[in-house]
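*Asks:* These are the structures, in structure tokens.
Each reported figure results from applying straightforward, stated rules to the coordinates on display, with no laboratory input. Because the structure is predicted, anything quoted here is derived from the model rather than measured. Cβ atoms are built from the backbone, for glycine too; each structure is taken alone.
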Structure I
Amino acid sequence: MKDTHCMYNCRPAVSTDYPIIASFPQSEEELFYMFPSATYPLTANQIEENVKNRWCPTVVLCGDDVVGFANFYGYEQGKHCYLGNVIVSVEHRGKGAAEYLISRMIKVAKEELKVPRLALTCHHTNPRGLLFYKKMNFVPFDITKMYNRKQEVIVGIQMEMML
């Protein structure tokens, strides 16, 4: 088993990271939380194509190992951007990797993209994610009707943080 008590670090994602990231979703439901338009199982190619329309694809590392990923979408200069494609490897969930990654993404949104507002969508079927984002000081501001892979209605809870 890997040592999960490490100092986390972040860097920009590169294409050689994508096969590793593709292994993180453990089910179709997890993939839907991370990347609703992707098909399970996730592939490096799906990530490669997706990041062409994203900003600041970032990985969190434990030593040299990629253990998490996130990026931004919906960037409007001076207004906002949305946090997307957030996923952490099973071995590093609940160990601080996500908190480190999201803290870094908040800093990038504020200092590099210079947006006053960071938003995200979290599905009502993802209570762990909702509680995590609340802990990270995101607050709900809207809900949207969405459909999961089975075409069942789910609720997208829109959350935001003023930077």
Structure II
Amino acid sequence: MYIDQIAEVSRTLLTPVIAVVATYIAWQQWKTNQQKLVLDRYDRRLRVYEEVRKIFGIILREGKASPEELLRFWGSVSEADFLYGPEITDYITEIYERGLKLSSWAEQYRDSTQQKPEGYDHRQVLDGKRSEFEWFSKQFEPAKQRFRKYLDISK
């Protein structure tokens, strides 16, 4: 009789215990999936930041970026609209537009051995080229600061 009572109590308690264990497992799976989403978003954000740094490196090494390199950059950061706030997408647009301006100034530039087109203003071309290049040369730290709040994993 005593054994029958223990068996009955065990059967009665077994269902709630199984429910609690199943709930705990489901919660752990949900938590793991949330962490995976955060990691995936971080990886995608980091790729955009690396592309920004890469275009800066090209420009500082070559003195300009070709239109093809700028188009490749533009395509490689296209998902930034969905990963970052508007301040980053505006910054990326500024990088692209300034890259195009620098490319245009570099294309217009003529040295002393080249024939200059009518209306060519050497000083204006040099000033435009220098201005854009200087802007790019000073962007590594500002870029890091702008992207920091999205890439800081210490929180």
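*Asks:* Looking at FRET efficiency 1/(1 + (r/R0)^6) of positions 21 and 85 (r between Cβ atoms, R0 = 30 Å, to 0.05), point out which structure of I, II has the largest value.
*Replies:* I
*Asks:* A value of 19 was derived for relative contact order in percent (Cα under 8 Å, 6 or more apart); which structure in I, II was it taken from?
*Replies:* The structure behind it is I.
*Asks:* For distance in nm of label points 7 Å out along Cα→Cβ at positions 5 and 125, which of the structures I, II scores highest?
*Replies:* II
*Asks:* Continuing with the same structure: Matching task: 5.0 is the computed value of distance in nm of label points 7 Å out along Cα→Cβ at positions 29 and 141. Pick the structure from I, II.
*Replies:* It must be structure II, since only it matches.
*Asks:* Given that log10 I(q)/I(0) by the Debye sum over Cα atoms at q = 0.13, 0.18, 0.27, 0.28 Å⁻¹, for residues 13-76 alone, derived from a single structure, equals -0.56, -0.74, -1.04, -1.07, which label among I, II identifies that structure?
*Replies:* Only one of I, II returns -0.56, -0.74, -1.04, -1.07 for log10 I(q)/I(0) by the Debye sum over Cα atoms at q = 0.13, 0.18, 0.27, 0.28 Å⁻¹, for residues 13-76 alone, namely II.
*Asks:* Out of I, II, choose the structure whose coordinates give helix-only ellipticity at 222 nm (-39500 (n - 2.57) for each DSSP H run of 4 or more, over all residues; to 500) equal to -28000 when calculated.
*Replies:* Checking each candidate, the match is II.
*Asks:* 3.0 is what came out when distance in nm of label points 7 Å out along Cα→Cβ at positions 61 and 117 was calculated for one structure; which of I, II is it?
*Replies:* Traced to structure II.
*Asks:* Given structures I, II, which gives the highest value for Kirkwood radius over Cα pairs in Å?
*Replies:* Comparing I, II by Kirkwood radius over Cα pairs in Å, the maximum is at II.
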